[in-house]
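Values in this text are rule-based calculations from the coordinates and carry no lab data. This is a predicted model, so every value here is computed, not measured. Cβ atoms are built from the backbone, for glycine too; each structure is taken alone.
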Structure 1
Amino acid sequence: MNDEEEEQEKAPLLDHLTELRNRLIYAIAALLVAFLVCYYFSEEIFGFLVRPLTNAFEDQTGRRLIYTGLTETFFTYIKVSFFAGLFLAFPVIANQLWRFVAPGLYRSERRAFLPFLIATPVLFFLGGAMVYYMIIPLAWKFFLSFETAGAAGGLPIQLEARVSEYLSLVIKLIFAFGLFFQMPVLLTLLARAGLVTADGLASRRRHAIVIVFICAAVLTPPDVISQIGLALPGLLLYEISILLARMMERKRAQREAEELGA
């Protein structure tokens, strides 16, 4: 191979690296802008995340969140701003990913990939909304039921949650449900790639039930409400994944039949 051929091979690689650098710069810039905006509203965002606990207290006076380190609240707001900014900037980040990948795909592949790109944030939002509006209120009431007024001569047991611990728990739950709701996207992509089949998924339903409950136990706090609240939607999403995989297989068979007929 002569020098001219080597230069011709290096040129596309350099173009791809330049394109990747530009897309990363745009994505990071979008994340930085979203982070700064969210930090400006970090107190309001944190207040939104604390609202389920406030409602669980049922207007009891004297309830509060505490922090035990000088920097704890500051870094809590930083963490809130980052995760909120990541969620806010995700459409831009996904768009940059799409712009980098799309030129290398055929038109049919672009049409097939785009719905998954759109479904990912939608399903994540649905998972986060479900845990915020349905699971967290029930879980918080369950945890608060362990408070006691104190027996005769004893001391009361009362919750005084730390700011950082509360935020970490809420973010963990939101991301656990959001990621769990990506199951149809993942399994449908695997089915499209031919790595799994609808019949194969259906035959492994019992194994899936065990795996879903194990994941729910690992990803959620050690209470039955959160674990069942994550496991039941997970099983429903698994069934939806089977239906989507079966629909995709039918379309593929129909397309192959049309190509043979032509």
Structure 2
Amino acid sequence: MARSEHSDGTVGKALSVLDQVAAFGRPVRFRELLEASDYPKATLYRLLQTLTHQGMLAFDADRQTYTLGVRLVRLAHNAWQQASLAPVARPYLDDLSREIGETVHLAQLDNAQVLYVDKRNARVPVEMYSQAGKVGPVYCTGVGKAMLAWSPLDDQDRIIKQQSYHKFTDKTLTSRRALRAELETIRARGHAFDDEEHEPGIICVALPILSQSGRVMGGLSVTSTTGRHSLNSLADLVPQIKTTVSRIAEDAENWHFPEQLSQHA
């Protein structure tokens, strides 16, 4: 794993080690981490020890492996409650899911990636990549493109430059130019599609969740299969999705800034 520049010193290095352990998706030995790291052996060991002592990592002495620690579970739960749209959006996702019977995703931008923060499965569940807590690419997911299309131009440029443009399917956008053109189309149309760009047979329609000032707070998508829907039939759901994102945005602003409400009471 290539190491990025760590302008944040020891904290940045420690967080990068956490990311590295998480990326394995299983208990990992020191040797494996060292092989994938640019840090010297002594530095990596010291960072692992510190993270373990702080409960951010757990060390299994019998198996000689590291895993993410339970302290991260508590922090993740608090982040989910305080920093994500999920608690506010929950009842609206429930209502929309009951109405349409298809998979509903709630997401937010995490640097240059899509972070899925909540999900409702379809009445007839479909196996797909996205799950709450997972990250996905911006350039080939409907919800990612929806959020990017309404982001400030400086943020757009930064995120566009950071995409990998890996070709997941024959329909995946594989260049900055193609993505920029797609974003213009999305803004003009008012919503985004994923036309089997990330997974074969999986399509979706997506809208951004915007604050009153136009800031991108998140995104919401309705996902189905080519066997059950077409892009045109998914587009018929846009009015219902618009109602849902408006309600989420209104409640989210009231939730994030309650002191402003009390001052005007």
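Comparison across structures 1, 2 (criterion: distance in nm of label points 7 Å out along Cα→Cβ at positions 72 and 176) gives the highest value for 2. Structures 1, 2 were compared on percent of Cα pairs over 25 Å apart, and the highest value belongs to 1. To test your reading of the models, identify which of 1, 2 gives 12.4 for mean count of other Cβ atoms within 10 Å over residues 200-207 when calculated. It traces back to 1.
Structures 1, 2 were compared on relative contact order in percent (Cα under 8 Å, 6 or more apart), and the highest value belongs to 1. Each of 1, 2 could give FRET efficiency 1/(1 + (r/R0)^6) of positions 32 and 88 (r between Cβ atoms, R0 = 30 Å, to 0.05), but the derived value 1.00 comes from 1. A value of -14500 was derived for helix-only ellipticity at 222 nm (-39500 (n - 2.57) for each DSSP H run of 4 or more, over all residues; to 500); which structure in 1, 2 was it taken from? Derived from 2, not from the others.
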